[in-house]
Structure P
Amino acid sequence: MPLLEQLLEKYPTELRVVFKNFPIRSHKYAFTSAMAALAAGQQGKFWEFHDELFKNYNRLNDQKIQEIVKQLNLDQTKFNEDTKSPVEAARVRQDYEEGIRLGVRGTPTVFINGKQFRKKRSMKNMEAVINEELKAGKAKAATQ
């Protein structure tokens, strides 16, 4: 089970995942992939599409994206229309610019309570930081 899923299972009410797009410029299909995941999201399959993109990051091309569309049984016509959405394209660009301002250099990047997580990503390390943040939040709430 991926680390993020394990953390959400352990902290179901304490954690909230916020996904931001950060299509790295050195990857030819990063922007296309971001738009594809958002288009899949219009059909309720964002995370499934996202996961397939990351599994295949080194093999992404238009054909692979269309294979994922078929694999997830998406409406191809709607998907193709949604990948051209100027609203979603603006969203991807806005997310990317926010990432630059926050010092993001690659994907995936994790933030916990607005602070970039810079340690080795492991259950133990992430739990320690989450527990520190939860403890700090409770202490702050108690003094207010």
Structure Q
Amino acid sequence: MIRNFLREDLAKVMEIWLNANFQAHDFITHEYWISNYNMVEKNLPKAEVYVYEDENMIKGFVGVDNGYIAGLFISSNQQSKGLGKELLEAVKSKYKELKLRVYKNNVRAVYFYQREGFEIIEKRVDKNTGELEYLMIWRK
């Protein structure tokens, strides 16, 4: 079931965020994600966030800010089960256009978003990590 984020979800959502970033971005140091943890934890409750919950367990979430997908994260043991697609479809139903940034080296995510109808419209180097990233867009 997809539902709105609740304040009491924060600890589990942050655990998923950190572990998923470690896993998906092995080309970026763990210290980078750890150094951003407190900022994300502070700002996440202010965003539009939806969680995927099954059997009273949060298995993933997506955060959106005015049509910009700030992140879509699924627990590592729940990936490739369609949860990301379901979360993305829920967000697509609320917007006519969505944008996001994804690292080029996160090949799995790039392919996922392309499969879901996103197109690369810009390439740039992320000044914080030095990694090439794509700006992608989806339109209804």
Legend entry - Per Cα Rg over 2.2 N^0.38 Å, the highest-valued of structures P, Q: P
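One of P, Q was used to calculate relative contact order in percent (Cα under 8 Å, 6 or more apart), giving 27; which? Don't jump to the answer; show the numbers that get you there.
Working: P: 27; Q: 20.
The read-out was computed on structure P.
Taking distance in nm of label points 7 Å out along Cα→Cβ at positions 38 and 70 as the criterion, which structure among P, Q has the greatest value?
Details: P: 2.7; Q: 1.8.
Largest value of distance in nm of label points 7 Å out along Cα→Cβ at positions 38 and 70: P.
Could you figure out which one of P, Q the value 4.8 for distance in nm of label points 7 Å out along Cα→Cβ at positions 14 and 62 was computed from? Working shown, then result.
Details: P: 4.8; Q: 2.5.
Corresponding structure: P.
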Legend entry - Origin of the value 95, where volume of the Cα convex hull per residue in Å³, for residues 78-117 alone was derived from one of P, Q: P
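2.8 is what came out when distance in nm of label points 7 Å out along Cα→Cβ at positions 30 and 54 was calculated for one structure; which of P, Q is it?
On the way: P: 1.6; Q: 2.8.
Label of the originating structure: Q.
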Legend entry - Origin of the value -18500, where helix-only ellipticity at 222 nm (-39500 (n - 2.57) for each DSSP H run of 4 or more, over all residues; to 500) was derived from one of P, Q: P
Inset, instruction - Check the numbers for FRET efficiency 1/(1 + (r/R0)^6) of positions 86 and 110 (r between Cβ atoms, R0 = 30 Å, to 0.05) across P, Q and tell me which is largest. - result: Q
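Readers should treat all values here as calculations from the given coordinates under stated rules, not as data from a laboratory. Quick caveat: nothing in here was measured; it's all calculated off a predicted structure. Cβ atoms are built from the backbone, for glycine too; each structure is taken alone.
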